[in-house]
1. As an exercise: distance in nm of label points 7 Å out along Cα→Cβ at positions 191 and 207, calculated from one structure in I, II, equals 2.9. Which structure is it?
2. Mean count of other Cβ atoms within 10 Å over residues 31-38 computed as 12.4: which structure among I, II?
3. Computing helix-only ellipticity at 222 nm (-39500 (n - 2.57) for each DSSP H run of 4 or more, over all residues; to 500) gives -21500 for which of I, II?
4. Just checking, which of I, II has the largest value of volume of the Cα convex hull per residue in Å³?
5. With distance in nm of label points 7 Å out along Cα→Cβ at positions 199 and 215 computed per structure, which member of I, II shows the largest figure?
6. From I, II, which structure was relative contact order in percent (Cα under 8 Å, 6 or more apart) = 30 calculated on?
7. Assuming 1.00 is FRET efficiency 1/(1 + (r/R0)^6) of positions 167 and 255 (r between Cβ atoms, R0 = 25 Å, to 0.05) as calculated from a single structure, say which of I, II it is.
Structure I
Amino acid sequence: MAVPASTPIEEVKEDLVPSGDSKPPGAGALRRILRKPSVIFSLAFLLIVTIMAIFAPLITQISGWTPYQFDESAVDPATGGLPLGGLGGISADHWLGVEPQNGRDIFARIVYGARVSMLIAICATALTMIIGITLGMLAGFVGGWTDTVISRLMDFLMAFPALIFMIAVLSAVPHGNRPLLLVLVLSLFSWPQTARVVRGQTMTLVNREFVEAARASGAGKMTLIFKEVLPNLSGTVVVMATLAVPNFIATEAGLSFLGVGVTPPTPSWGQMIAQAVPWYSSHPLFFAIPGIFLFLTVFSFTILGDNLQKIWASGGRS
């Protein structure tokens with residue numbers, strides 16, 4: 001879940017990102033982390049989830065079921081709608097079983113849920129990085145009243161209990177395009193955390209020798225920002241973006257679980273978990289399958305981000 005940047009967790013997070021002038025990792029460092037079993041597993045699983053998200057229509061066409069189709073023949077009305085057969089109705093027709101009562105294919109909904117979760121998380125991360133990097137660099141580089149205004153705006157937004165206000169905003173506004181609305185709300189409450197870190201890194205870079213040398217040679221402000229400062233923030237940006245994606249995936253799932261995120265019939269892992277709660281004892285796989293996919297996706301991104309942070313912080317020597 002999103003956490004206000006004023007908490008100790010955010011202070012720890014600032015320590016985790018590499019310093020602004022850290023060197024990009026070399027090919028040798030990347031090869032070393034790619035030999036780690038945890039990284040191999042993480043990349044393999046994320047590749048599977050990405051393929052599922054990109055090719056969801058083709059995959060569900062092969063499986064034979066869309067996420068919106070009902071299969072009443074796969075459930076037993078006499079038992080309150082429990083799936084027929086063992087393991088929640090897993091069969092050649094339904095690879096991960098079916099939902100109780102309506103018989104919708106769980107595999108199809110998992111595949112389309114991956115598309116929804118990844119799309120929202122990646123778009124929210126991109127928008128958060130753009131806003132956070134732009135305003136953070138502007139505050140750190142220009143200083144003065146510009147820094148004061150941006151810093152007070154960051155303080156104002158970070159003072160809100162983010163999750164509560166996300167729920168309030170999403171509950172109050174019309175449903176409309178829910179994925180787009182989620183991207184905007186997630187970014188609104190998350191960019192100050194990025195901007196805060198980028199501002200601090202920028203302030204340490206503006207007085208470095210290479211920036212002063214470029215300024216003395218007649219380089220303009222835009223040249224200094226885009227050719228001297230921004231490239232030296234690459235490690236910070238990459239690590240924060242990698243860690244932001246699982247945070248947004250988990251937050252979207254949590255909001256959908258609470259009923260204010262992705263709305264039915266659009267599939268969402270969080271929404272599936274919420275629907276499965278009443279059935280956890282009689283149909284445990286209905287609860288476990290989306291939970292496992294959600295956990296492994298967040299875990300894989302976190303492992304990847306942690307390893308990237310280590311090699312960037314060490315200048316590619318890890």
Structure II
Amino acid sequence: MPEPRIPTTANRTTLAPSISTFLRLFPKLHLGGEEDFHAERRRHLEVFGIHAIPKEKVHSIHEVEFTAIRGPYGTIPIRVLYPKSGEDRRKKGESAALIYFHGGGYTVGSVDEFENGLRLLAESSGAQIYAVDYRLAPEFKFPTQIDEYSTVIDALMGDFGRIRGVHPDRICGGGDSAGGNMTAAMALGRRDHGQKNLAAQFLLYPETRPPFDTLAAVENNSGFYLECNGIFSFADHYLPRGLASSYKYISPGMQSPEYLQDQPPVAVFTSGFDPLRDVGVEYASKLDQAGVRVRWYHYENLTHGWLQMTAWSEEAVQAVRDVGEEIKRLAYGNYI
């Protein structure tokens with residue numbers, strides 16, 4: 001194995017003033033805090049829900065479609081964001097699609113809370129975004145969410161995608177935090193089972209493995225939105241009894257570079273003030289060592305959750321636009 005070009009850890013500088021202001025505006029908003037997770041679900045919807053964001057802060061989008069498909073556990077609601085920047089490709093059946101699984105420790109969140117940032121991402125990239133309201137833990141544990149992810153991929157590779165102008169070779173997967181974990185696991189699983197894989201992966205501050213032995217988990221343990229110790233409870237919610245947290249589709253970041261070979265291209269985005277910072281960097285480094293095409297972006301002044309903070313932070317807006325540029329490169333073949 002070659003030596004990786006990407007380090008295994010990263011740093012933080014000074015928290016962006018816009019993020020500091022956001023955290024002061026919403027001092028009770030935590031992910032993995034001391035509140036019961038049901039209360040966290042409600043509070044997140046009250047702050048990040050697109051209906052709650054000031055209208056002048058809502059990003060424009062050409063069209064939104066509310067639809068659903070049948071899944072192995074029942075109906076899977078999907079919100080499709082069609083960007084104006086992608087209309088020509090849509091009409092020609094050449095559009096890229098990004099299946100997006102949101103973060104929230106597998107436990108908190110809905111597409112309502114991610115739509116605003118995803119609108120910006122769709123218009124920045126020219127790709128259609130298929131944001132999935134997958135079943136949450138602890139009511140539904142692994143592999144429920146992975147099975148639903150695979151079902152959406154298969155649907156987009158068939159008639160469900162064709163009638164929406166999606167090219168079957170341009171279907172990508174993405175997610176933040178727990179959603180990044182599930183995206184990485186999905187790519188490995190489809191490779192292992194000989195299924196047609198994603199065209200590319202976009203991992204935003206992903207939870208690729210438990211972070212508790214890292215410097216980031218110490219530096220950013222509390223006070224920066226994601227409460228590090230709360231990740232214990234999220235893991236408990238997601239993992240069925242009898243399955244080790246080191247399992248390959250639970251903790252891709254714990255696997256060897258040899259196992260991580262032969263994957264679709266990956267773009268990894270990490271944040272300095274995030275307890276998951278170092279596990280994301282480490283995963284990018286392992287992918288690089290494995291010979292996977294990988295690009296790593298690091299934002300020394302941002303915290304966890306910036307996809308949802310674009311209504312309050314220009315730095316978050318720029319980070320989302322960076323993700324959009326990566327989608328353009330990887331999904332439409334414009335490699336740099």
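1. On the way: I: 2.9; II: 2.3.
This figure was derived from I.
2. I
3. Working: I: -21500; II: -10000.
The read-out comes from structure I.
4. Working: I: 154; II: 123.
Top value of volume of the Cα convex hull per residue in Å³ goes to structure I.
5. Checked I, II; max of distance in nm of label points 7 Å out along Cα→Cβ at positions 199 and 215 sits with II.
6. On the way: I: 30; II: 24.
Answer by label: I.
7. Working: I: 1.00; II: 0.25.
Answer by label: I.
Coordinate-derived values only; no laboratory data. For clarity, every value in this text was computed on a predicted model and none was experimentally measured. Cβ atoms are built from the backbone, for glycine too; each structure is taken alone.
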